[in-house]
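K.L.:
Below, each structure is written out as structure tokens.
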Structure 1
Amino acid sequence: MQQPIAPSWNPTPAGERLATAWNTGERLTALPEQERPASLEQGYAAQAVMVERIGEGHCGWKIAGASPRGLRGELPAAPVTGCLIPSRVIPSGSSLQLPVGTAMTLEAEIAFRFVREISPADEALDIGTMIAGAHVAMEVVYSRFHDRKAVGQASFVADNVGFHALVLGDIVPFAQGMLYDEDAGIWRDGERVAQSLSGDDRTQPFLSLSFLWKQLALQRQTIPEGAVVTTGTLCVPVDTARTGVYEARVGTAAVSLTLAG
């Protein structure tokens with residue numbers, strides 16, 4: 001007897017549920033089983049619905065897990081990308097509310113801003129003519145899930161890779177081949193709380209950017225003029241449930257954020 005054909009998975013319920021959680025601050029244990037993405041491809045489909053339902057569009061991308069080790073496939077999870085939401089790309093010195101009884105994750109990164117609209121499928125990455133500037137940045141990760149690791153990578157991708165905010169700080173030089181290998185870390189109220197990553201565990205910003213370029217080329221996505229791309233952490237991520245003034249530094253360049261109670 002012929003077996004019935006399984007219905008195709010629909011990303012809309014998952015994406016809408018996560019967009020609602022973004023807007024309300026609700027946190028989920030997991031997506032209902034019938035809504036849960038089973039692959040990264042399905043996770044990205046739900047992510048696209050989530051971003052569309054938030055209603056702001058997006059102004060760039062975040063890259064996660066694209067250290068040299070991650071790009072070689074030596075980590076449990078593959079490198080992934082999320083979208084930056086315009087109202088959550090904020091200047092140094094900004095303040096964010098820290099929900100009671102929960103923790104946010106902070107990372108010191110390098111972010112690039114693009115000078116014009118570009119199609120990665122049609123143009124090779126050219127640092128000198130495509131990038132308008134580079135910044136020290138602090139990414140704030142705050143998942144819609146109580147435990148982003150417990151739900152699996154596909155659901156975490158659906159959740160826009162946990163993006164909450166990106167804080168842009170000091171302008172830093174940029175040139176092809178720069179490693180940004182100065183001391184990097186995070187300080188809370190003047191006390192250091194995160195050390196530099198090193199070796200192949202530390203993001204190389206232009207290598208990370210090349211990973212995104214290939215992804216966008218395959219998807220035939222366009223980078224809009226002014227888009228920002230933040231490339232992944234240079235320091236050990238900090239999970240914090242404490243209010244205070246946080247500063248991320250790469251060398252002498254810095255960016256600050258106040259987590260308020």
Structure 2
Amino acid sequence: MRRQNFFALSFLILATALSGFARVQTGFLDRTVNVSGSSYRYQVYVPADFSSKKSWPVVLFLHGAGERGSDGLLQTDVGIAHAIRLHSSKVPFVVVMPQCGEGKIWGEPDMQAQAMAALEASIKEFHGDRNHIYLTGLSMGGFGTWELAARNPGRFAALVPICSGIRPLKDWPQLGVTLVNDPQITDPYAEVARRIAGTPVWIFHGDADQAVPVAESRHMAEVLKAANANFKYTEYPGVDHNSWDRAYAEPDLVPWLLGQSLKH
């Protein structure tokens with residue numbers, strides 16, 4: 001009888017241990033993706049209540065110029081990652097955070113490719129819901145948001161560009177959305193609006209921004225309005241370049257995102 005109890009107890013301990021190993025890790029996780037022979041580090045945030053028994057909405061986040069590099073970590077110190085650390089229970093998404101290479105911009109083909117590859121890998125690994133994939137970015141990543149959305153029409157259920165623009169900055173002429181370099185496109189704002197037609201957008205900008213002129217977002221909002229697009233525009237009075245902390249803390253942002261879907 002004692003021997004049977006011993007085996008029963010051993011089996012219970014083994015089953016418990018195996019179930020622990022099977023449990024999916026949550027929080028900020030290190031990942032790597034290989035594209036065209038190059039390896040790129042990125043991070044994925046997985047909610048604490050993650051379960052593989054359901055599909056999850058996914059956010060692709062593009063950081064700004066200050067977080068470029070190859071360590072796969074700097075991009076988790078700003079923007080949506082900061083918002084997650086403050087209020088993780090209010091971010092019910094799998095969040096994919098690729099890192100743009102040093103000296104690169106998100107508009108370059110290899111950077112676009114690695115961001116989209118990281119997104120695809122995360123969708124597959126963490127049961128991403130393809131009808132609820134969202135794209136957001138700040139500053140350089142805001143330019144990248146317009147870029148990736150225009151290059152991948154119909155891919156995202158909603159866009160959230162923050163302190164962003166379309167045309168190159170005076171002090172950074174290589175930054176703008178690459179469509180501006182196409183001689184056949186006379187109005188890149190209208191072209192972006194045409195390509196993302198039907199995709200809901202919520203634009204954020206501070207009116208005192210000294211890095212990216214607020215006129216960029218105002219102009220894009222005007223073009224979207226003229227195109228009868230589904231968009232929201234929020235401008236923060238007296239706020240300089242860092243409008244992202246307030247944007248990602250907006251109480252209506254998460255409900256608004258979850259209300260957008262590719263499946264109508």
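K.L.:
Who wins on relative contact order in percent (Cα under 8 Å, 6 or more apart) among 1, 2, i.e. which is largest?
P.N.:
Ranking 1, 2 on relative contact order in percent (Cα under 8 Å, 6 or more apart), first place is 1.
K.L.:
When you work out distance in nm of label points 7 Å out along Cα→Cβ at positions 28 and 60 for each of the structures 1, 2, which one comes out largest?
P.N.:
Going through 1, 2 one by one, distance in nm of label points 7 Å out along Cα→Cβ at positions 28 and 60 peaks for structure 1.
K.L.:
Continuing with the same structure: Just checking, which of 1, 2 has the largest value of mean count of other Cβ atoms within 10 Å over residues 212-219?
P.N.:
By mean count of other Cβ atoms within 10 Å over residues 212-219, the leading structure of 1, 2 is 2.
K.L.:
For which of the structures 1, 2 does the calculation of Kirkwood radius over Cα pairs in Å return 18.8?
P.N.:
That value comes from structure 1.
K.L.:
Also, quick follow-up: Of structures 1, 2, which gives -6500 when helix-only ellipticity at 222 nm (-39500 (n - 2.57) for each DSSP H run of 4 or more, over all residues; to 500) is computed from the coordinates?
P.N.:
Traced to structure 1.
K.L.:
Here distance in nm of label points 7 Å out along Cα→Cβ at positions 108 and 172 has been calculated and equals 1.4, so which of 1, 2 was it run on?
P.N.:
Comparing all candidates, it corresponds to 2.
Taken together, the values in this text are just the output of simple stated rules run on the coordinates, not laboratory data. Keep in mind the model is a prediction, meaning the values are calculated, not measured. Cβ atoms are built from the backbone, for glycine too; each structure is taken alone.
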